[in-house]
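So, here come the structures, one by one.
All of the numbers you see were taken from the coordinates with simple rules; none came from a lab. Since the model is a prediction, treat every value here as computed from it, not as a measurement. Cβ atoms are built from the backbone, for glycine too; each structure is taken alone.
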Structure 1
Amino acid sequence: MASKHAVVQVKNPRTDRYVKINRTEGRIMSHKKSPGPYKNVPIARKTAGDR
């Protein structure tokens with residue numbers, strides 16, 4: 001089983017930018033003004049339970 005990271009990033013389809021999310025608090029930490037993902041922050045992927 002893969003470990004869950006405390007901070008992940010997802011792409012916002014409306015703005016087409018990445019957003020950094022703190023999973024433990026369930027809050028958005030920051031958003032990127034420039035295109036492309038954050039460096040050294042894992043991208044959250046859908047799992048079987050997310051569908």
Structure 2
Amino acid sequence: MAKKDLYEIKDDKLIRKRKHCPKCGDGVFLAEHKNRVTCGSCRYTEFRKKE
């Protein structure tokens with residue numbers, strides 16, 4: 001995925017499309033997997049609930 005896919009400009013405002021890592025802070029996005037989101041830097045993981 002290219003960096004251009006992580007951001008969007010709308011009405012002269014920058015919109016981040018992905019969630020940031022709560023431990024690493026702004027600028028470190030969480031990778032989206034089928035059943036979880038993961039930080040590649042610190043390995044923080046959030047599992048998604050099964051529906």
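Just a few scattered comments:
- Parent structure of the calculated result 19, 13, 11, given that semi-axes √(5λ) of the Cα gyration tensor in Å is the read-out and 1, 2 the choices: 1
- Structures 1, 2, by relative contact order in percent (Cα under 8 Å, 6 or more apart): label with the highest value: 1
- Ranked by FRET efficiency 1/(1 + (r/R0)^6) of positions 11 and 35 (r between Cβ atoms, R0 = 41 Å, to 0.05), structures 1, 2 are led by 1, which has the greatest value.
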